[in-house]
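Structures are listed in the sections that come next.
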Structure P
């Protein structure tokens, strides 16, 4: 089994470490882009934009200073959320807001 060493979390961006002596980075595009030999402008750029426009969050992965792929994840509303919003309104709270670090399309998809 290979172990990732020297793991460092980059708040809000992702994680980076070393696997088999080479840099491994998983996270948002700006973090991964900083670790690459060349820019992330490759065959995955356009699909990533389509995925984000679809309301999903794209997680990039790079190894040995090259993009290896991407992963799309979709946020979901927790089943209790609508009920909790209703309770807040009953308590007299007129305005609720959603705070997120996701992209705008993801926030719109959620609600």
Structure Q
């Protein structure tokens, strides 16, 4: 962009103004490039944060499920008391659930 029309008859001022303008445009391009880089990095950080929030939520679900399982197991043990039939049923139930859990882990764990 030539701004010499602003300084008719004063080429030195026009040249200096044009030089300063070019330098300012170069700096603006550098700033724009850095802002683009920063924006890209922020988008990645936000995606990573979203993934982390999802992982925390999933972990909390697993923890809550484990707590419910343990509370339910205690209730079942209390209910069974010393009755060998009820204790055997509880043992069988736990064994079945243990196998279900093991199968789910195998099916949903990616191969290394």
### Query
Of the structures labelled P, Q, which one yields 2.65 when Cα Rg over 2.2 N^0.38 Å is computed from its coordinates?
Q
### Task
Match the computed value 15.5 of mean count of other Cβ atoms within 10 Å over residues 49-56 to one of the structures P, Q, and report its label.
P
### Message
Given 1.9 as the derived value for distance in nm of label points 7 Å out along Cα→Cβ at positions 17 and 57, which of the supplied structures P, Q does it correspond to?
### Response
P
### Message
Comparing relative contact order in percent (Cα under 8 Å, 6 or more apart) across P, Q, which structure shows the greatest value?
### Response
P
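Quick check: -31500 is what I get for helix-only ellipticity at 222 nm (-39500 (n - 2.57) for each DSSP H run of 4 or more, over all residues; to 500), calculated from one of P, Q. Which structure matches?
Answer for the origin of the read-out: Q.
Using distance in nm of label points 7 Å out along Cα→Cβ at positions 9 and 81 as the calculated read-out, with 2.2 as its value, let me know the right label among P, Q.
P
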### If FRET efficiency 1/(1 + (r/R0)^6) of positions 25 and 65 (r between Cβ atoms, R0 = 30 Å, to 0.05) is computed and equals 1.00, the structure in P, Q
P
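Read-outs: derived from the displayed coordinates by stated rules, not from any lab. The shown structure was predicted, so the numbers you read here are calculated from the model rather than taken from an experiment. Cβ atoms are built from the backbone, for glycine too; each structure is taken alone.
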